[in-house]
Structure P
């Protein structure tokens, strides 16, 4: 186990840092049961760090005296023992910290976000919410947590209100088998791929989502795609900005294709300013495709909500129900390989023209294609109940580079045009970029254009 020396300044920083969703500190006198609670809560949420041996402000108002620790590493044996009694085993890393000028040790516990649902030794589930570690007693909430983390997949649940024929007699399954294995009996495939329960012959969620003609009519949860047009660039659109709302339904394979086709059609009617002038909004086809695919096949189907695609004048936002599963975070999402719904993912990969690439490969393609198109990378945001992917229509160039390129091609530029091509929302912030270029002797205002018509041009040489 690592022993590390840190500076007195770093020790003071840890002693004054505000406790939050990812950070906690406790005096060395903390009981093992209470430490278990904190560690379990971190593992069941998004991970975090706990420091044992640093008093909080309630116990010690003076920050300089909060670092108390223990004189010997062995004094933490009971704490470490308590952590090992958590079930299942915690994904953690332990280290002992010693601050310069001090003779005591602090135990640092780093907890990773986990795929499993963890319990303390007395069988209690805890979850981190803000700076609190709160018990989860409602069985339904524990089940929902299991779905959210990917410990249990909702796709394997049997549906009492559906019958085997909803899957095996589906035209979509027939089309799939015609390419995949023409001699295979539909019922045989459904049973072998665990799309239908062998005992009850009730179809499972995965089977209905993949092959039922109308999955939305059979599932107790929402499973469609809702497309919303907002005629604005604002972050918080108002009712006046709300345009057409559409719902796209069908088995997953068809749902993906119909959704991408519809979004592409809507985009083609939206004009955006580019360095080449006004053009229809367009993205790399691979980017839109992969983000839509990920939103549909990796969503949490236990949540009663649709995938939402919000189309703005300067961006597209794709909201997929459910938190990032298991050990996946927004920082490592391009590097790790994990499927919340492996049965759906596996069956889609067996299509003659599979809509999905290998797990993780698709998003990497989405990001790479945006670079090739000289557009800024998508942004992935984990909002707890949703994963939001924002696809901006903003050049990869710096604001000044974009302005200069626009002027080279178009001859003049207004503040509004500059905001469009740079992605800067503030009129004053754009003015600042104009003045920097003016000071550099590169651009000048057009004298005869005033007020709302004010514009800039290149300096004549």
Structure Q
């Protein structure tokens, strides 16, 4: 396979080292261009939690040799001492490298088990490699298998189906309560970091409008600029306008850091009246709480505190861990299947090479025979000798292989190979052969010779 992986991640290296070996957007084209000359195709995956080089070694080079070359290259490219980075690096070759890549793409090697973002990050890394011509056809085929494997793992297991972050959990709640988020309005009360993460997850569902309610207009404007990339309408209001805009909100997420309640029961009751009791989802991430707990007593209101979400996340994490056992087993099975596909693909190339070599050698023998005919030698003897040489040439390699198989492989393998070789020349394949007339012209001799050669090549 000649595949290798060199990398470090959150398990093997501290943040400082991961930052030091990270590849920025400006580094990537230069680095990939350099790897083109060392490898038979390469991809660089660089995220906040990992930096990994995926590469194919040239056919005439051992993966272990290339691995050391790439470590030295990485150290030089990042202007870091080899001895400083080597203890933090892991190295995998061939099937172990493939297994690692599938596990990474499936989210089984992530800090958050089953997280879906990693697959998109790998796809981005592949696009960057393709743009600079750093992908070979063989590596592209492996990448296709990795993507297909990751999709299968996520479809057939629950390793990534449960929310395990506040933002993801909040977005899941939205989809459970509202069938069409594209018809909903999100009200963001306070533009702090936690609320920003939750708001961006909910906005990513495709809500129609976002209203940002914040004390500082400047901070609200920064969040608005981020959300405007995915939301058609974004409005900013002051905290004093909260009661006025509350009725517009289908979804409310609040995390102000205030010592006092911002949304009380009478305020929500009035908003529901204006909304004609259309349902509201309210997510209170604040400690102390921004939303009065008694609000949950109102019909048509779904109120979740940060403790509620944490309980959901804890349960989901356990479900993911259980699903991961199933996923790991599936990954092992998939990797075996991929290895077989790669082997069949490689054998196909080998067969093609063998056919081309056999054809070239047969052409040499044919030209010798034609020259003998042109020199006036008897056609029958020429054809007999031609047939003998072709038979000897085309059966030499299979015969040698069969002897080697008999000396090194189990008896079942030997029997399988021998039976299929002998069945290659079934009588039905020899039923229709052109007749030969010794009085035909040299053109007829050539035609007959070509037919014999083609038949022999067809059997191989």
Structure R
């Protein structure tokens, strides 16, 4: 039996409603000690709201709506109480303190979801999906997380394990009952099982890069020499005046980071300080930071002022891009002014070249479309039609499974002892079980649930 836990489940601060969640065997008893329904003769029942007041002894803390939910038909599979009070830091904190005084323990990060996992309501991959939904930046990322929460990944893993278990059963018979005289190490249909597992795992592993982009976004650095329109471009993409824009070179001296949604893909835009040689100490620090950002970025938007001739600083930036082997798009900005640079001037650049005016917002939509296509080798509109993984832990476990299956093929083809097949089959099954949490260490669980907020 777990201790009864409690926590505030809504964000701290002012709000219309604050929710205190209680889970455990003592939940109903604690509620009875602090809640007085407006109609004292009314049966509180289950799964319905009751209006009344929260009291600490004779002192009324707040009016509230409360609901009792009977386990196992709850989020944690335990008895659960939720107290809906007025939002606000002080009132929610006071009610939580009262609940703790009456016998509950303050919940740890992710402990409600951890109990849902420990009590068998969800597997570990579904628990991770809960956090991904909370942190989702776009509709596409939330859609992938909902599929995982629904159990799509769990079902896929179970199907793969079934195929491997069929092979395991045959291998065990051969090893345990040699008198049966089974000479064929692995019948054709069981080899097909392994081939199918290998193919499906490859698909999942290969989907990770796409899933990671959808979930976490693409770190995109806007770079260029000073006063080429980097900050204006950022403001244009954000549809707000986020960065200070002046005609004075070197205005942006620090890194500005914002997230925009480009067709369902989070684009983490980083507006950098203009890269140039300078004696200004503060500006030079900004330039060095910009160079570091180039190294860490997935995509570079290199902004050129089309109304000015190419200069030494421009060529140095191109060299930086080449040295770091980065995907880059050249943006010929300020095409609303007299042109000094054309596509022909930079035909030596091996990459996409677009013409825009950040100030007039000319070519911005086309730029977003090109960025999207440039980021992804294939369109992700149909990502919901096939399973996509977004978690590095899942990818790592799948890679171990893949390696084990490949070892089995090598064992069969080299006609080595079948005992080795048995070892690799166990490794493959255990690796798949790590994904769903059927096999998990305390360290893995602590890592997963430590990323949650306290009230979830």
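None of the figures in this text is laboratory data; all of them are computed from the coordinates on show. Because the structure is a prediction, the values reported are computed rather than measured. Cβ atoms are built from the backbone, for glycine too; each structure is taken alone.
Given a value of 137 for volume of the Cα convex hull per residue in Å³, for residues 98-233 alone, point me to the structure among P, Q, R it was derived from. Corresponding structure: Q.
Check the numbers for mean count of other Cβ atoms within 10 Å over residues 330-337 across P, Q, R and tell me which is largest. Biggest value here belongs to R. For the read-out distance in nm of label points 7 Å out along Cα→Cβ at positions 314 and 354, a value of 3.9 was computed from one structure; give its label from P, Q, R. Of the options listed, only P reproduces it.
As an exercise: helix-only ellipticity at 222 nm (-39500 (n - 2.57) for each DSSP H run of 4 or more, over all residues; to 500), calculated from one structure in P, Q, R, equals -14500. Which structure is it?
Numbers: P: -9500; Q: -18500; R: -14500.
This figure was derived from R.
With respect to Kirkwood radius over Cα pairs in Å, the largest value across structures P, Q, R is given by Q.
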